[in-house]
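Below you'll find the structures, each written out as structure tokens.
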Structure 1
């Protein structure tokens, strides 16, 4: 009985706080963007260590003395690298927890706002569609104006998240250059029509043609990029 009372209370809060699924997703996107920003700070520390090590190695190969400032930077970062990696893992777990919580709330909201409870399959299908869009890096346009604005944001997303320059830029395709470095990430977005003449924007990620590149494309970093694509566009369009 206590569980039922608690559920009714949670349902009341859910329905009074959010008008529709878009409101729920906007709140989710805000939380995810905050977590992603925190993660980028930690990742920058790791990148700084890699950069400092390369500068030191270059100096040694050139027969020069490694600058004291570089050695101090390496030493300082190395002393905290385990903590940094631990913090990155914590952020990833936090992000996963936020997504899981909101998935349940969105599913519950759809159930509560579906007039005919026999339409449970519609709820299930809608949840599957939302999850698939997040996982793949897919944005479904609402109309022509929405699509044009979304395309501009998608292009900006490619520029911000690619480590390569842009090679191709048209009204239906923005493509990054092929990655030269093993750690390089190249993003592309394309516009295509689906059923009922509706348009979707699809994100594609390419990595270097190597073992390291393959692992990168199959890893958490690229998965995070895909998952943040749709929230990035949705949040930008709400401003």
Structure 2
């Protein structure tokens, strides 16, 4: 869902030619493949795939210096896959061409962000910061994606207890999640619900920098016959997961 949101945003902005810079780890390579699928899914073109190295050897300068790593190609935007952020943090403002940077640095797809100012999000952030009233968090602190996922899951289950008929069902989270009326307000403009084919939470994704939410995906003009948020992530015909 993260990379689908990013792919939609790039197409929406007309940045179709993407230079992908990724790390050498297995995790980086696996995530790069996911990004490739998302970019192709929405019609973006990958100019080149380039792998960086953390080596400082002079012979590796084409791979360890951003200005060399991003040279010799035509692109509208640089997408960085660097799970550890060891190298990617130096790419912004160092690319050979003056181009925006997205992915793990720059404009990043996230589940939650402290600067979202609509849909009641400021109130949710305030509750998070004041959860421990004796030791309130500073305004710059907000839920991580993992914390937001945990909060969403707990709230969805507790909100759905009244939608089932029997006490037995209320004690079985799987039955609650399978209920067609199970929904949760995510403070992102639409209610979250469960995709029946893989139990994934259907939700918008934020595109954000460190200081601002730039867009909320799905982006305009990306249509779906059943639910517009299902343009993000694996749709039912695409998914190998077929839960019953």
Structure 3
């Protein structure tokens, strides 16, 4: 099995660009989009990220725009006591930030194998850019802690050949939402994904990427794994 892990290393340039905030849109209580001006001649591939800088603080965020869009939109996980996301959650239109990029190698490579995308939380972002850029007929698993965090659900229902929202921590006091798998994405893959040779693209927290990689070793010989580890 071919395994490739990207830890947001620079793939292209560290030139610092200045951008302005155009708008912010909340997706849930824990995530929002922020739209920025796009620097002249800034090119990227779906799946890549930028390094956003504010007062010497920086964080990497995947781009959910397409390469043809005139602006750059990011999907941000909100950490109330975090370093940069609270700043972005309160920023106003016209505020100025710096960025470098594009960064990363987590891009789609066409092959004869069926692509399987697995994301946790805002790790869905690279797949949003890929889908909006024309990619379809993939298998997608999106694992979250709260049912309100299945953002971009309608997009993936339209594009994916199979879309499975996975609720990792369902409430025992509420009726389960219809059409949602109760458990982790790795559990579904282990018990229900048909045998075959796939290209797995994993984006999100380390525990998920490690568990699914082990499953691929055990159950899907000959498959490839491409990983983007966020945290």
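Nothing in this text is a laboratory measurement; each read-out follows from the coordinates by a stated rule. Fair warning: this is a prediction, and the values are worked out from it, not measured in the lab.
Work out which structure the value -24500 belongs to, where helix-only ellipticity at 222 nm (-39500 (n - 2.57) for each DSSP H run of 4 or more, over all residues; to 500) was derived from one of 1, 2, 3. Answer for the origin of the read-out: 1.
I have 20.2, 69 for Rg and Dmax of the Cα atoms in Å, calculated from one of the structures 1, 2, 3. Which structure is it? Traced to structure 2.
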